[in-house]
Every structure is written in structure tokens, then in C-alpha cells.
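**Q** Multiple structures are listed underneath, in C-alpha cells.
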Structure I
Amino acid sequence: MKTSARNRYTGTIKDIESGPVTTEVTLEIAGGHVLAATLTTASAKRMKLHKGQHALALVKASSVVLVTDSDGYVLSARNQLTGSVSRVERGAVSTVVELSLPGGVEVTSTVTNDAVDDLELHTGQAATAIFKAYQVFVAVKA
């Protein structure tokens with residue numbers, strides 16, 4: 001599959017909770033990390049999703065928020081992956097930041113240069129990649 005999403009994870013569907021309008025899919029990816037995806041129940045039925053099924057999770061880098069200090073706040077976003085900054089590639093307006101997670105998983109985020117400066121992002125720094133379950137696209141073989 002060719003896609004513009006920088007974050008592409010293969011895994012196994014571990015749980016499906018269907019409601020009348022939305023369905024939450026839990027996907028286990030490399031390193032034992034778990035991602036939550038929320039999609040319409042109609043889409044989940046059309047895709048014939050089931051536990052144990054191999055799936056892809058796609059997340060656009062622009063949907064990933066980076067946090068270096070939660071200052072004691074608890075966040076509502078279901079997907080919170082903590083690692084260390086492994087790459088900072090500054091552009092004219094935005095910067096590509098890559099986090100390395102335990103187990104060899106990488107998460108890429110694109111943020112403004114101002115955000116990089118405000119967070120004082122640098123290689124080796126601890127950070128958490130955060131994104132809502134609604135930002136995760138699920139794909140399965142037809």
C-alpha cells in the first residue's frame with residue numbers, strides 16, 4: 001500500500017468494541033505497544049474486522065502532538081507513546097521530529113519550528129507522542 005502517512009504500523013487486532021455509531025479497535029503493534037482507533041461502526045462492518053486479524057494502522061505525522069512535560073495533567077487522547085527524540089530535521093516553517101520507542105518502533109511528528117524552540121527539542125530528549133483514536137486509520141486486506 002502506498003500512502004502519504006509517515007507512521008505506518010503493522011499489528012494484530014486485539015479487541016473490538018462496537019457501538020451503534022462508532023467502533024473502537026485496539027491494535028497491538030511491534031514492541032508490545034497498543035494503539036486505539038475509532039471508526040464508524042458501518043466501516044468496521046464493511047471491512048469485516050475481527051479479533052486476531054492482521055491490520056495496518058496509519059497516522060499522519062501532522063496529527064501527532066509532542067509533549068515533553070505534562071505538568072501533572074492527564075490527557076484525554078488514548079494513544080500516548082513515550083520514547084526519546086532520535087531525529088530533529090528543521091525546515092523553513094516546520095520540523096520533522098522522530099521518536100524512538102522501546103522495541104524499535106518509530107513515531108514521526110511534524111511540528112512548527114516555534115514548537116521545537118518552545119519545547120527545546122533535541123536528540124536524546126524524552127518525549128511522548130500523543131494522538132487521538134480518531135486520527136488512526138485502519139486498513140486490512142480485502
Structure II
Amino acid sequence: MMVCLYARVSTDDQNVKQQMDKLRKFALGNEWVIVSEVSDEESGRLPLMQRKRFMRLLGHLSEYDAVLVYNIDRLTRNWEDEARLEKAFSGKCNLLSMSDSVDLSNASGRLMFRMKMAVGCYMPEDMREKQIVGIERAKKEGKYKGGKAGRSWKI
């Protein structure tokens with residue numbers, strides 16, 4: 001099987017090398033041929049359509065039998081991207097996850113993909129809602145000193 005490895009980190013202090021090493025070992029252990037490797041260093045909140053490297057990967061799906069990711073949440077935590085991903089991987093190229101039971105070529109794999117996507121999208125939204133509640137409380141108590149520069153809070 002001809003595969004493309006995709007790894008993503010979302011912060012400057014993370015290293016994509018660790019994920020890529022694990023993906024290589026997994027692919028070679030399954031005797032798959034690694035055709036390409038794509039590394040991204042962008043937030044999972046950033047929609048797929050705005051990630052240049054991932055969009056380039058999607059443009060080359062016909063060259064692979066599968067794209068292998070370490071974990072589904074490495075793709076996105078944006079719910080609108082879920083349908084895009086399923087559609088993109090509904091042809092010749094399959095989406096496989098090393099650490100999840102995700103294989104978009106069968107019903108069970110698609111179910112797991114959808115459940116993992118739902119959980120992955122829920123968690124950051126839930127955390128943001130809790131942060132907003134905490135900020136409002138801190139403002140009322142006079143303890144809020146403002147967020148980091150460049151960050152906007154939706155209240």
C-alpha cells in the first residue's frame with residue numbers, strides 16, 4: 001500500500017518529529033510504502049481550507065492508497081471540516097489513523113471517525129465556554145487583568 005504520512009502540532013513548543021517517527025515505524029511495520037510525508041504546525045482550530053500544506057496534500061490524494069495520521073484530532077477540531085474530510089477520502093485514497101479504529105472504507109470505521117470528530121470538536125468548545133465563565137467571574141471580582149495580546153474573547 002502506498003501511503004502519505006500526515007503529522008500536525010499546534011504550538012511552537014511541540015515537535016512534529018515524534019509523531020512522524022511513530023507514523024514511519026507503523027507504516028514500515030505494515031510493509032507499506034511511504035510515498036510522501038506532510039508536516040503541519042498550525043492550530044487545529046484553523047479550518048482545513050486555510051492550511052496550505054494540508055490543502056496541497058488533498059490535491060495529491062490520487063497518488064496514495066491512504067493517508068495515515070497518528071490520531072484523528074491531528075487533522076482538525078473544526079466540525080465543519082468533518083464532512084469535507086469524509087468526502088475527500090471517499091474515493092481511491094483512504095484515511096487511516098494509527099491510534100484510532102478509523103478506516104473510512106467501511107461503516108465501522110466511519111462511525112468511529114464521526115464519534116472521534118464529535119468528541120474532538122466538543123472539547124475545545126467546552127473549554128472556551130468555561131474560560132468565558134471564569135473571565136466573567138474574575139471581572140466581577142476585579143481580578144481580571146486582560147487576556148494575552150492578540151487574543152480576542154467572545155463573550
Structure III
Amino acid sequence: MAESILDIAIGSDHAGFLTKEFVKRTLVEKGYIVRDFGTYSEESMDYPDSAHPLSKAVQEGYYHYGILICGSANGMAIVANKYKGIRAAICWNDQVTELARKHNNANIIALPARFISEEEAAKLSMLFITTNFEGGRHVRRVEKIENVL
């Protein structure tokens with residue numbers, strides 16, 4: 001797999017569609033290669049239909065990071081976190097976003113379109129993909145995530 005840090009996966013449901021389109025345009029303008037996993041309109045759809053294929057693609061290493069957007073971010077994060085090796089974090093401000101990367105090594109950001117602006121979503125997405133994992137004591141903690149049942 002030739003994943004690149006510039007390869008980003010993005011997906012939404014109908015509630016996150018307009019925000020997804022804004023974030024996608026912002027990332028492309030900054031030179032990122034963005035794969036859109038849908039949805040492609042504001043027509044009602046089921047969020048797992050975007051979250052499952054995106055999460056699997058990140059899990060398999062085709063994309064370094066994923067961005068999932070729905071009304072509350074909860075549904076998308078719940079689906080994404082079903083995949084081994086995926087650490088999806090619901091983010092709504094700078095501090096939470098930075099800690100998701102620095103301490104949890106999150107690889108998917110879940111954004112709540114009904115609670116943040118499109119501009120904020122784009123800013124948080126950029127912060128997420130440009131913040132590095134701190135490692136150190138956090139490695140042990142992140143490794144323990146996979147050690148369940």
C-alpha cells in the first residue's frame with residue numbers, strides 16, 4: 001500500500017454533507033489528495049453506509065487519516081471504532097482535537113456538523129492531520145486499547 005500522509009479519506013451523512021464539501025475543498029486547496037466516501041447530497045441516508053467503507057480503508061492502510069462528519073459525530077465514531085486499529089475521536093474544539101492526536105493517536109476525526117461551523121470543521125481537520133502523536137507514556141496506553149476480549 002502506498003498510503004501517503006497527504007491521502008485523506010472523508011465521509012458524511014446527509015447532516016454533514018455541506019460541511020464535508022467545505023472541508024474537502026479546503027484540504028484540496030492545501031494540496032491534500034482527498035477520497036470522498038459519500039454521501040453525495042443532502043438526501044437522507046444511513047451514516048454507517050459512509051462510515052464502514054471509510055473506516056475499513058483507513059484500517060487497511062489506504063489512507064493515513066479519515067474525517068467523518070454527521071450531525072452529532074456520535075454515530076460515525078461508534079461505527080468507526082468497531083474496526084480494530086481505528087481510534088476515532090469526536091472533536092469539537094482545538095484542545096480536544098490536539099489531545100486526540102497527541103495522547104490517543106487517533107486516526108479518524110469525527111465532527112459534529114450541527115454544533116460547529118464549516119470553517120471550524122476545516123480548521124479542526126487541518127489541526128488533526130498536522131498534529132503528531134507524542135509517543136512516550138501514551139504508547140503503552142494506546143497499545144492497551146487492542147487488548148480486550
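None of the figures in this text is laboratory data; all of them are computed from the coordinates on show. What you see is a predicted model, and the numbers here were worked out from it, not measured in a lab.
**Q** If we compute relative contact order in percent (Cα under 8 Å, 6 or more apart) for structures I, II, III, which one ends up with the highest value? List each step's numbers first, then the result.
**A** Working: I: 28; II: 20; III: 25.
Going through I, II, III one by one, relative contact order in percent (Cα under 8 Å, 6 or more apart) is largest in I.
**Q** Starting from the value 17.9, 60: which structure in I, II, III was Rg and Dmax of the Cα atoms in Å calculated from?
**A** It traces back to II.
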